1. Tell me which structure, out of P, Q, R, gives 29, 19, 18 once semi-axes √(5λ) of the Cα gyration tensor in Å is calculated.
2. On relative contact order in percent (Cα under 8 Å, 6 or more apart), which of the structures labelled P, Q, R is highest?
Structure P
């Protein structure tokens, strides 16, 4: 555990050195937030609520979604691809610490930096433009924190599984593009699934993607009852455990192939 905490600390120190990247990211995310808010203002067109969701709730949804997007940025897939291309993957797997634990610690360090350097400024700017995005209640906020944490792990595992494709494909670019499109469409990060047709929505809500963005955001704005929050969070935990077992299986097969072939 000390090794993983040290890696997280080093990652935080490294990320703090790139100030221009932080400033440019904040500006771009502010523009994105403003554009999405304008879209929802136009979509509602003075209507008090749509699908049981008020316009102010959607503005809150948008602000928190943009902030979450910066916290849920994963580097594990790129690190796996880089180690496979450089040939260092075999040596990494022989190290006395779990290399994927190191990758997770690095991503947690990146998230800690993004929380203070990007998320807090975005929250302040968004509050100045649209008002403070308050949660529906204190209980909803606590459920949101739990759901966000589980959603973070789901997102990380999916990114790690995508990174495993580096063992089979020449270039990860097309695979990443497909993954990014699927995430934007099916996770509810831009358009919540409750605006989708009922049959389509029913299918998507049983997939893991909705647990990354829409579930935590829906909890935050009070879209779900207490019973629904408990049930949906339980399903979220199931997906996290299932994906972790899949990742463990894929990881072992990849490690066996690499070590047998000599890297």
Structure Q
């Protein structure tokens, strides 16, 4: 254990809250956790701590449902392209959370997320025509992988794209679990490449799986008891909060 006990206790509380948010709307773990931990840790340190809890909860989220087979058949080009895009940026020297342009990139992503959430909360509806999906999916994946490595943020553009595919709430949450699993592994590779994710940090990260998982289970319990319309409201409201948080974090 490399972090002081007080920081790990604070991190446990932060990851429980972040896990709860993820359980309800299917996303938000990294952004919420990093936001809560930023008062005591550097962003790259907080990102390293969330690798193991993020992988475990994302795999669980992807598998917890009846849509996994159909989603894998539909989304494998997206997942492969995400890994490819992330690898290309890593090899090109893209830095995670520490690059000189990371703050401005995160601010731009936050603004886009806020705009998308505002449109989603209005009467505007986005849909991807089936004929365009085969061409759009790899492009979205490559961009998402590159954005993950460059900024540490992996909700754009995959989350809006998946929502525009018209998936129901349970299929959408499983699809987010799949894409976030790949994104987390890409982020872990980038952090390891930069020397920010070591075995000692992995041990601390492993300790945070339990509170994260507990929060996620509580959130999933709540999600199973809300109708589709309420879930949609929670989903886009969550995106709005994440966007605002990204912009504010970039200004500090």
Structure R
């Protein structure tokens, strides 16, 4: 179903975004990769034969320019996958205000702008798939992550609203809510916490990160990419407005 589909993926230079780009390219999609890290972006795009566009998606004009680039290069956008994100951990009273602004802009406003800008192309073609890389923190909260949790909860609401509006037009909109995924960023967090707490890396995963999950195992990025591919398949044509958990039972408790 995704063969030859023009697929725009943000945060695509590393981690989950890169896994998405690789998985969709393997299945024959026409992938356009976006990231703020131009050097890594070009290197990874060249490996899979994808187009790429450097964009700082915390800026509205870059969101517009990215979609314009995709439309100019391919004439349409069939699939949009919003992955780009950052994290800051801090108590509310000390939370850096500039980081709040950045996280909300990048992780909530940018998915809205990109959805808005690709919408006419999808509506005209009578088919579209929008997938928002959400988080378990789009469903529940944790301490010291006020901006991240707020952005992800907002993304859940955006997904629901867009799903309702897109259904009659052939556009489905869903979000994927994973627990911790093995990415370079998470690996660094594991190492830092192991050193800080004087425990092993495995203990950080089971006793700190995944303490609320019944399956004590980090997700691999490819698992999330496979879910995204499923949501673009004919079998998932009636799934929209959903927040799909891959959380090892986190929210079941």
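Throughout, read-outs are computed from the coordinates displayed, never taken from laboratory work. The structure displayed is predicted, hence computed values, not measured ones.
1. Numbers: P: 34, 22, 17; Q: 26, 21, 18; R: 29, 19, 18.
Corresponding structure: R.
2. Numbers: P: 27; Q: 41; R: 19.
Between P, Q, R, the highest calculated value is found for Q.
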